[in-house]
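Next up: the structures, one after another.
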Structure I
Amino acid sequence: MDEKNVEAAAEMSPETEIKRRKREHIEICLREDVEGWGEGTGFDRYRFRHLALPELDFADIRLDSSFLGRNLKAPFVVSSMTGGTDEAGRINVRLAEAAQRHGWAMGLGSLRAAIEAPDSAASYRVRQIAPDVPLLANLGAAQLNYGYGIAECRRAVEMTGADALVLHLNGMQEVFQDGGDTNFRGLARRIAELCKEAEFPVGVKEVGMGIDGETVRMLADIGVSFVDVAGAGGTSWIKVEKYRTKDRLRKIASDAFEDWGNPTAECIREAREAAPDTTLIASGGMTNGVEAAKALALGADAVAFGKALLAPALDSADKLDELFARVEFELKAAMFGIGAGNLQELRGTRRLVRRN
């Protein structure tokens, strides 16, 4: 690299850095093994006791529910994943089209890129494509300690036409990210203040390390409207940042955290016991409708899919529709197999048992 290019690289703007990070996150998630090596999601510890005589017509099984005042055809959410680049924009458009067709809610990737680099805002604007589904704007909770307040949160919601804002907790990712935002001190108080000021619902999610029951109870007590437990068993953002970091210490140290995190199934069970009235979303390593049925039976109100949707979204609308339809069919089949005709009966089932 000549001196001129070195100087240009050194003067790379924050906007360009954010876009580069977004692009690298997509590439790494598609190309590398980024799953944690711990206990997995925990769903393999549970099984459904088959009911030979379900007394149901499969055609009558209902998956409809509601979230944030909007109807869902199925209790599913497209997890907050990406935005900020042209490629991310194309992914969001395809995901939004599928969400609208199938009646799933949709989360957007962190809107920090759009706030700090306004030219990237178009990559998040999918409301016209998905006018009927619940849409979640998204910001890092840590940004509340780095100058963000109600104004930036309102901008995130308003620029996307979202129904709510979800704040993501990604402390371990930030620790292993070069230049990560690691000041999480006093965030509960700032989240509580935001919940009081905001005229829109505020939710909180993890990014794949899980939220335990005690923390869910605390979040509910300070005014958070819904929680996505986002447990361990799927993408490990420590591993994602391992592939990105230029810091030798971080790269080596990341190997000690291969099994870090609370399994998704454990998070759901704890969260429902600790906060029985809180709206819970289950995510973290979800790949099929049987896992979704277990999550709902453990107490989740909805189930979110993330990385499993990424490759199909890049491939084609047909591939994405096929995955959506498969997950819906698998959920209905699992419900038929235990005699649950609707989601209320699934959540109240006694036919989900722990394996010996």
Structure II
Amino acid sequence: MASIILILNSMVFVDSMDFAINLQFNKILNYDMEVKFNGFVNESVLKDVKSIKGVRDAYPLIDTWILIEKGGISKSASLIGLENQHLYNIYDSEGNIHMPPPKGIILPKILASNLSIIKKEKIEFFTEFGKRRIEVYDTIQMPLTPACYANIHELQKILGVEGINTIVLRVDDASKDYVKSKLESYDDVLRVDLIEGIKDDILEMLAFFYVFIFFSLLFGASLGFASIFNTTTVNILERRREIATLKMMGYTNKELSYVLMIENTIAGVLGIVIGLPLGYITSYAFLNSFQSELYYMPFVIYPRTYILTVVLVFIVIVLSLIPGVRYIRKMDIEKVTKEVVS
């Protein structure tokens, strides 16, 4: 049970991170390149960008920040203005897609909860353009770093701005370097980011995290091996007379090993039946203890993780039986009998 709990507590971070990274870079950020401008530019720039050779799709965004203050508490987050398109999508932590709101703003549930904000509530917020007021269209739980979303045209009216400050693009693989170089030559362009580069940087940062998980898994397997090995060894030593008697009655080493295997398998099955639900509960509590208003990690345990855990436990059971089986085969019946008589 302890081994299963340790393994699941480690693997929940791997599965949750894998789910969040896949959701973020394959569904939410479904574009290849992001262009940020020095301030706001006319939307006619979008036509110029679309005309660049190799650009397949391009859509405008407003990417700014928001500061919400309520009850003496203030929270900040990114604010994204977008239209209904397929390059930048809004997904919740369960993988459900949401459309940009026709009116109002979508808030991260973790931010809304901290500020006691509910749907349809009108809130005041601060941006680089001053104090504004807007209605909360919905609150959803978002993976990784939460952001606020609004319709780009509605946001332009609320902020009192014209134009856009970001464009996201889908680009042909062979043309990425050319398109990036072309965009960087524009006077108003602040920077051009490739999603592949951002993803690679994040995975590189996670390398140490996966090393930690490996040692946690190793510790869990070692704990299982040590506990089962000690239990098996003590069990055999305490039952030497019984085992010696059975050998004298004609039981073979193979039959005695088979009995020992059945006993440990039953104990292992009981440990799995009780350990998996306990592991699920402790993993959920353990993962949630790392959540904060800065990021949210969805709770995910893949079916393959449960299968891997069960297989690993049975492998440990088999390996821990090897010393006990060898002891039975080398047992000196005459010596054990003399110890019993004396």
Structure III
Amino acid sequence: MTADVTSPAQLRRVLLERVERRISDFLAVERERRCRVDARAGVPIDALSQLIGAGGKRVRPSFCIAGYLSAGGDQAATDGVVAAGAALEVLHTCALIHDDVMDASARRRGAPTLHTRLSAEHSRRGWAGEPHRFGESVAILAGDLALIYADVIMSEVITSVAYAPVQAAWAELRAELVVGQYMDLVAAAERSADPELARWIAITKSGRYTIHRPLVIGAAIAGRAELAPTFATYGDALGEAFQLRDDLIDAFGAAADTGKPAGLDFARHKMTLLLSLAMRRDSRVRDLVHCGDPDPDKLREVLIDAGVPDYLERRIDRLVDAGCRAVSAAPIEPGWQAELVAMAREVAYREN
């Protein structure tokens, strides 16, 4: 850490750069080890490197770092929080790869998804077997490998000191991610219109995994596990806002801007928080969803006519306010209170 780096935002950026190097160095060493036997063993590792290197907002490591520094973590001893941030981003890569398989998504971060690319390679090379199944199988394995690597990296944090709160938060984060994803699939299959269930799914698989648990892990590494309730309030509110923003972007954004197909949630019949709230708000939305295979353009038209985008923007505003009030009242240095407020706006409004 350099002496002239003083602002919370600058400190966060410096540590995020170290997170990037930690991931790339880890994957490079792992690739070299595995390719000693056969060069093809590097394919899934290369896939992880390519997806991570293709971009992403690094929201989870950023909140982990903020949790550590806002809790008064030692700026001269940041190896632990850098490793935790790296583990969170590698775990996120696992989730993205598996999500793309479950959603049958063709693009991610402006490029073909892993299973799509490998299916095409299988066909191009004329290999035996079914190309689609091959692509999905390799993608599942690559995602599993990312999960293992995330645990390996996080183990450095958990075993270096008696960080029981870190271990508990890490275990809960991973379990919530899987259970929340399962409930997301079930809600889509059942075409559930329960806003409370949709909100629980959003908070569980998005809010806690993205904001709440990373903050708690960072604070626990700093020795301030008592900040967990504050970060739970902040994280759940911001997590719901984060998911609503994702829903709005998927429904009304352009594929060129998002790097993935627009309207994918509609196409896959996902019972998003947006749709669940809209179905309660306007019977036309409910009728379209229940018709079995609603036309995405017609659905967007009705959502706009029903005032759903404006309604959700107001809901996001209220959630951001609630999260900001939580950290503003917490025993945190004022500079970091302001930084967490700024981060809340970043994730809810996608401000840079």
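Numbers at a glance
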read-out	value
Per FRET efficiency 1/(1 + (r/R0)^6) of positions 101 and 205 (r between Cβ atoms, R0 = 25 Å, to 0.05), the highest-valued of structures I, II, III	III
Relative contact order in percent (Cα under 8 Å, 6 or more apart) derived as 19 - corresponding label from I, II, III	III
Origin of the value -17000, where helix-only ellipticity at 222 nm (-39500 (n - 2.57) for each DSSP H run of 4 or more, over all residues; to 500) was derived from one of I, II, III	II
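Quick note: the coordinates plus some simple rules give every number you see, no bench work behind them. Only a predicted model underlies this, so the values are computations on that prediction, with no experimental measurement involved. Cβ atoms are built from the backbone, for glycine too; each structure is taken alone.
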